[in-house]
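Read-outs: derived from the displayed coordinates by stated rules, not from any lab. Note that the coordinates shown come from a computational prediction; the quantities given were computed from them, not determined experimentally. Cβ atoms are built from the backbone, for glycine too; each structure is taken alone.
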Structure I
Amino acid sequence: MIIKICASILSLDWSDKTIIDQAVMRVSNADYIHFDVMDGKFVKDKTFDAAFVKSIQTAPILKDVHLMTKQPEKLAMKFIDAGASMISFHAEATKSPAKLIEKIKSKGVMAGIAISPSTPIKKIEKLAAKLDYILVMTVKPGKPGQKLIKTAVKKVQSLRKKYPGLNIEVDGGINAQTAREVIEAGANFLVAGSYIFKSQDPKIAVDILRNA
């Protein structure tokens, strides 16, 4: 199983584009830059919009966008235009998740469903066949720097057994130790922010996670 590393900028001062541009250069060995988009409604905090994501030059690293927003169907196309290669959203945030999955995939972009620690797997079972990946939140959505919730690892195990061919992304509390746990559970996309960017050498941190 090939492990992909997605470097999250949520823990950085993303109000300063220069800081983000420099951060991207420091993780040139990452597979994706992960953007957590919050609208202040689905979760309390509010972060960046599609214009910001478009302004960040990441190539050859790809852009991974997680929509923690209400009515993601109104935003998805804007983020595709902003260069997203992956887009995940929460099924409970839209009335027509299947339609949105198809719309995202029709643009050649990977479509994923994100599930919070409190979201049961059965919530997305009917959608699984349409998905490119499932994003398992291993912390409560909205805040960087939290500790990994152990019950979420069991959820990864269950998903891997149920859907052996599906990509499983994990986000929250990922470090050298927890990376090994989630990889063994079946995850193959790892999102990490604080661990990577608070390291003395973010590139080495990326390699440590990839080879955990």
Structure II
Amino acid sequence: MGYGIVTSLNNKNDNFNTMSKYIYSKDEILQAYYGLNKLGIKTLPVSPICTIFKKDFLYLWKKKILEFCKNNNFRRHFLLKKNKGPDLMIYLFIKIYEKKIIFFRPHCASFVEHPKSMSVILGSFQLKIGYWLAKISLLNNMNENVNKLKDKLYTFLVIDCLYIIFSNPIKIFSIKRYYITGLLKELFFIIKSNNKFLFIYMLRILLNKFYITIKF
């Protein structure tokens, strides 16, 4: 597993440096995606080009996407129609089946942002919703014997949803009405679960966010 950086069309500096290998547990990688990033990078990878996995995993990935979106138009809209979130699900679900993750630094890919990029066309707000939904999909597929980890993931999901809603109130009420309705329904669904909200973990997430912002 590696990561990429975003560059512009005018950036001619495509040099790549020799990478170093680091070993992380799957819990450390997962927690990085759920608010506690200790990997020494600013932006975690979502593009499949930054990871290597077995071909058979693609069939499992497709199955998990379709199961998660079944009979749910809100999820289908973002993950299947808008295509925002399925790429992240590769990184989340592969962590369930691997005990150790080999992580490489510095970056192994360079992504060019341009006016026709999907991320530019859809905007960051819709991207946040799609990736938040992708992160819910993992919580729904974890075994009961990992309750402590599930509680951490759950804590992040609640915080992240509230951040999406309240970070830009003008945006949330100017978009299609069923976006906010869908978000609240998903939030209510996970709150009804048996997971515990960990206030200490919430504080660690906020401190980590502050640290990453200052460092980079």
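Here are the numbers:
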| item | result |
| --- | --- |
| Among I, II, which structure scores highest (criterion: relative contact order in percent (Cα under 8 Å, 6 or more apart)) | II |
| Computed 0.8 for distance in nm of label points 7 Å out along Cα→Cβ at positions 39 and 95 - originating structure among I, II | II |
| Computed 25, 16, 11 for semi-axes √(5λ) of the Cα gyration tensor in Å, for residues 23-78 alone - originating structure among I, II | II |
| For Rg and Dmax of the Cα atoms in Å, for residues 55-126 alone computed as 12.4, 37, the structure of I, II it came from | I |
| If helix-only ellipticity at 222 nm (-39500 (n - 2.57) for each DSSP H run of 4 or more, over all residues; to 500) is computed and equals -8500, the structure in I, II | I |
| Distance in nm of label points 7 Å out along Cα→Cβ at positions 63 and 159 derived as 2.3 - corresponding label from I, II | I |
| Test item: distance in nm of label points 7 Å out along Cα→Cβ at positions 7 and 167 calculated as 1.9, pick one of I, II | I |
| Entry that produces 23, 21, 15 once semi-axes √(5λ) of the Cα gyration tensor in Å is calculated, selected from I, II | I |
| Top of I, II by mean count of other Cβ atoms within 10 Å over residues 31-38, largest first | I |
